[in-house]
Structure 1
């Protein structure tokens, strides 16, 4: 008597009578429902019933990944590739895990490339190659891969979302670390943290010391240069302590190249120390023509930090092509939640770009020719058009800031030709109010821990890959290959389609093992897609065609099925 119970969907039934594929279907259903722990149990039952099948191992890997156990997910993914070397879902499953393992990034790219070679008609290999390029900051290559995927399947939401990120020149969460490096990202993360903290502390100490020394000289008529040199002495142990925390000094130059803002921050801190030392040395010199030099050095020490932050904000606003990115995100927002979030952040980026152009137009009008301010009326047009097309009303702060920019543009356009002081005040006041709205929105996001109106809040779409069912060979197909008198292998080479006679057997895992003529091996190495045809001698009108991927293994060809066609002569057939 079988074991009676309830399955993962609460239905009663005989659990012991289920096959391995039934348990795989159940595991996939549970994964889709967001129950990875239960899915892992079902996948393990499938693997116990059919250890030679690769689909259960892929599902085990997926369940472990959903549970945050990458170390446990990797062996199952490797086992799936070992069982079915020609399976493109197994290659993608392994590639998605290897990209997070230090030193195995190139293996991930190789498996994704093979998946694309095995299944060029599927979008997922191209999406994986695009993701790998995007995570390395290779935006042009990522864009090409995503467009290849969309040419295959225009409805691939992940490709559209990540294409938007590539168009925006998105930076990964750890821009200082190249995923292809063999070093652990936690080590480079600690190094970056040490360098950032050192830079921040040095610039803060130097700025505070500058203000204190200048205040003593101006208000109390006291020279405090000795205290300044004491600050310089204090920086020595501070620097040594943080230098010991870096640990991966050979990678630091490469970290600066990968994350230029980290290098700029460290360089600014080193420059501030040198400028502070020069400023202290000029202190005892009697008042003379050096006063402007002293004032300029003090300005660098106190205003260098906010100036660098302003330059970074403007640079970030002008990176990428937000209008094209918005077009891609609009198409994907109905199918993927991350698209809607990225849509709002992209509109904030476009708002920053519009605000900076408006400031430039107003400044030129005030300095050169007031009538030129009439150009300001057209500046907000791309922003307004994008907001209307996106129909984005989730963020009231964004709508308020957009309204202020439009008001400022209109007021300045009127103020220039008419010379109205009140219109200038309204226009400039609206520009300033836009900054206030942005800061308020940023503080609100920081306080609540939510996504802010900045590029670092952009979210990459990273859906799990490799859950597709494998193609199984039923008993009729297995019987056909076991008793067939003649088996034909079809493959392609540079001159076109070719056929060759072969001897075949079916393994317990559902793979075909072929012995074929040597001329076919070189062609199959270039294009592994093959078709194997056999007719059943016991049922002379019954024929089978297995289309799959052939890979050389010792003295045989291992064919992983992708599609099975069965039928009766002279031509009736059906797919399995």
Structure 2
């Protein structure tokens, strides 16, 4: 973890590698490094803890030019963030390697390699792979064969980029469970864990598949499958823009992305609703036949995407569709009962979330009816491996804490609930009302963003707090969970969410004058229940921070911190009420001085377990 870039060319590749790392910074990382092969076939390695700029400063003071090189941003899995644990890792002066993922059998391999005389300088599992390849290189005399033999012995999920001073015209790459793409140039070729890293130099790509090993030179490349057979993989042209992400007038990417939500929600709806109906073909041309056969839905996701799935369960059940929602890391190790007619829905911003991908493969092997990916990256593994897809059109999300990806996922899931509801008696006029609410959604999100200054003022009350409690009922319960997650992710305040009706069953013991309690309150059938729950909090001296529909705001006394969100149709309320919670988390984090866009210990795309 977390970002790989590699290049072989007739020009100095070091600037290409550095730019690629900069373009991967949004993923989150703790150190960065580069290794190049110079004209005298010397491997030059530079590594730095912290931002890519620290590495750039090292290279400015002591350049490491080369026409062959690899680079990496690391997010620690084995060993603390430090220069000696940073990538690339080397074996003597012969082999340099970068690695995303986790090698599960590294301890056994390490003991074997120590017995063969290899010395280890780091705490990482990656260094094991460098020495293993070097060992096989001595035996084989060929870098490609050495990598293939080493990969065959590794257990885990990984992608690799490998260079050797013995073969200056060769860059070898491998992919097992962790994404890797080849970039195609003229007289030059590249590898990366994300196409975005390579868009300044090419828009032509080949996506490696499970078990592939690729052999790249300046003039071309060959790909071998897990069995060692020469294979062809399809070429693709990326539609993504090469422009570098820009915060514009915003202080942080996260705030920019929060304010982009009206536009990206409108983009996600464009071409998918018409004349009061959802157009089923937006899920794929074969979608109508699949949807006709759906008897139940399994939704699997992680983190923020899991919360989107939890909201969708309420929507689907309202339409009479049985639905279960699972954390992907649990689902993949259970033996879920997949009944006939089960549509497996996976949700992921990146489309490369390792646990979600593994759950998808497990469900397909178990015989689910079909699979649907709700995703933000068209070139991702999740999209390529799913039968049906619905892209969220959120655009590139740089902030590690997801915002616009979450709300566009909710929009996509609302569309799914409508088309499945249509098959269970949802009348045309009811569908038209739901579609009308979606058409008004961008404007209502924009109105919610108008609370920004008021939310910033509210955030002042959280500056010295160490804990917070979030409450919601019905489909707002997962929204409360998402609000708590955002606060803990970027402000490092411990925050938990509960269904408000659960207060009496334990959480009420936490409530006192030092415990801020945040609650979202739409105008729906549960309002009176929520009011009763909040009275319990007030009776224990709890300080209430409420985001309420204007239609119910009069129910609450002056002794609360109350912001009115306007009147919102209940069918889209989870999307709208999410926005002020995002703003609250953002402003509290700014107040506390944390790294909003790249919070500690977190990565944007979690491509390992």
Structure 3
């Protein structure tokens, strides 16, 4: 009985040894194209990170355990993850196979393959310059030496400072080439459109002298560069030989891009005027991004990665909250900023959480950020266009206030003087005649005293309307005093045409509008001059016409008066005394218009 038990124990030990022996080889077929190698590998974590390949091979059958796909590995500070794959290419298969690690931010991965009696090691990763990789690309991949029909062992050593799930894939060269072409097609479309957009903003900034578009171009360029570094495009094409800062450029560009985004959102939303407290907070976060971008130069990755990740999440969420609050406060531009920030902030937060092992979100890939950026940058440009349009509209209105009267919309006095100078100069060159009229609303002060300021302003607007009806589009009209208007009638060569317009204006003023409350009539005095009769400088003309109006009595019967010509001109037959030349003083006993009502 004892011997039987001993035999059974020996058999059980043999069975256990056989079960713990080398795993069966995975046969690779060309029709498979690509295989997820996580389920095929066995893994072991070297906590100290000092195990050599010989030591690993010596205890591979005892220490390695089947790997679980989707596992988030939290490696020690100097630790390493070892993977073991046993592969066999079919005897009749023709495709070469690659071992891929589609993770551009992977710190370092080393693949060991046997070459006869020796083992060859090749390394790649974010901490090494791409020029030193065995195969240049956005992420590490290695060519496998698998003679048809032979079983080969492949060992992989991975080092990474942050918790992560390391994707491992086996793919034929043809499948890999087609996949890479498709990836670069999508990335090329996204980055090409963004570069065209940036170039257009630079051109608009130069053409329109608009600094906002220049700031936007800088912000968009920095964001594009950060995403290019995150996806591995920058390391492959922009600085393939640069490895001084190891994987620092990606983190530095991410901090700077988020800081620039905070400052741009702050400027676009105009938080300084609307929300001063939130403005200071976004300003601090924006400046902090550029300060934190320098930390990787002086600190280790284990020290700064958690701080940078927390900053990226905090700043991104703050930008989202700021735009939501501004929209809630009634800013129409804020809704565009919110729509632009939402996908990028969501993708960034989830990507950071996944990269640091805070959350396992397997469906999120690096292309989510590219797609979010392709949405965010154009929408932010729309917000900038709207804000620029509003600002230019305000500037146009401000310029209009400096060139036109705020109440009546007539030309400002200084521009009227400039126009009068041009008319006088043209008369001296070509003798093209013109008439200048000064018109006073005589009863404006009495209207204001009896009926108030609103009625007085209404009387001025009614006067402008009546003037506009009597003048041509080419005639110049200006408000040169509180209740005084100035008119230039270009091409007028006779007093009769000027008198006819002045008479119609006076008659229109004396006709109260039906239903007008209060019923107020408008009483006008007109002083006029023909350049052909009295050529003078612009300033002298204005002074003489103002003095002529000042000499006219409010109760005069002659409300239309011309300045005396340099040489006395005989009056035409049939002239009415209403249009007589100016007298030095009003006649005694002059009666007034009908009293104001």
ask   = A value of -20000 was computed for helix-only ellipticity at 222 nm (-39500 (n - 2.57) for each DSSP H run of 4 or more, over all residues; to 500); which of 1, 2, 3 is the source structure?
value = 1
request  = Supply the structure label, taken from 1, 2, 3, corresponding to P(r) over Cα pairs in 20 Å bins from 0, in percent with the calculated value 20, 49, 27, 4.
outcome  = 2
query = Who wins on mean count of other Cβ atoms within 10 Å over residues 160-167 among 1, 2, 3, i.e. which is largest?
reply = 1
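Each value in this text was obtained by applying a stated rule to the coordinates, not by laboratory testing. As the structure is a computational prediction, the values presented were derived from the model and not from experiment. Cβ atoms are built from the backbone, for glycine too; each structure is taken alone.
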